[in-house]
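Multiple structures are listed underneath, in C-alpha cells.
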Structure 1
Amino acid sequence: MTNKQTTILRKKIGQIVATNSEMTATVLVERIKEHRLYKKKFRIGKKFLCENPDNKYQVGDLVEIVPTKPLSKRKHYLISRRKND
C-alpha cells in the first residue's frame, strides 16, 4: 500500500465541539459499534485535538481531519476541509 492510500484510509470525519485555544480545535469523532453477544448498536466517541489554521472553523462545523506530524504533546491531526452536510 502506498503512502497516499494510507493517508486516505486514515481520514476521520467529526464535529468541532470546542475552540478554546488559539489555532486548536477539539473534534469529536463518533462511530457505531455492535455488542458481540446482544447485537445492540451503540455510539462510541473519541475527541482529537486538531490544528485549526487561522481559526477558520467554528464550533458545530462538520470537518475532515488527517494525521500529521506531532504538533504538540496531544495534537497530531490537521483539519483538511469542511464536509458538506
Structure 2
Amino acid sequence: MAEIAIEYLEGQDYQVHISQGGTTTSHRVQVSSATLEELGLSDGTEAVRASFEFLLEREPNTSILREFALDDISTYFPEYVEHLRGRQSR
C-alpha cells in the first residue's frame, strides 16, 4: 500500500509525496475551486488525497505526472469525476 503525504503550498497548489514499493515520488498539483465543485468536495486536501488514491488504483506512483491540475485526470481517465462523486455519496 502506498503512503501519501500532502502539503498545502499556496493558492491552488499542493505538493504530494508518494512512497510505494521502495520508491518515493513528488508531484505538484493544482486544485481549482471549479474542480472542487465538479467533484462535490469543499476541501482541497481531501480532493488531492482521493484523486491520488484513484490514480494509484490504476498505475504506479512512478507513472503519475510530476506536475498537473486535478482536472487533467479526466483526460486520461474519463471515469474520474464520476468515480470521485460516487465515492463521496457512499
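From which structure (1, 2) was relative contact order in percent (Cα under 8 Å, 6 or more apart) calculated, if the value obtained is 26? The read-out was computed on structure 2.
Taking 7.9 as the value of mean count of other Cβ atoms within 10 Å over residues 33-40 derived from one of the structures shown (1, 2), identify that structure. That value comes from structure 1. Thinking of 1, 2, which structure, once distance in nm of label points 7 Å out along Cα→Cβ at positions 25 and 41 is computed, gives back 1.8? Matching structure: 2.
Who wins on distance in nm of label points 7 Å out along Cα→Cβ at positions 57 and 73 among 1, 2, i.e. which is largest?
1
Supply the structure label, taken from 1, 2, corresponding to helix-only ellipticity at 222 nm (-39500 (n - 2.57) for each DSSP H run of 4 or more, over all residues; to 500) with the calculated value -2000. Among 1, 2, the structure yielding -2000 for helix-only ellipticity at 222 nm (-39500 (n - 2.57) for each DSSP H run of 4 or more, over all residues; to 500) is 1. Here semi-axes √(5λ) of the Cα gyration tensor in Å was derived from just one of the structures 1, 2, and that gives 24, 17, 12; the source is 1.
All of the numbers you see were taken from the coordinates with simple rules; none came from a lab. Keep in mind it's a predicted model, so treat the numbers as computed, not measured. Cβ atoms are built from the backbone, for glycine too; each structure is taken alone.
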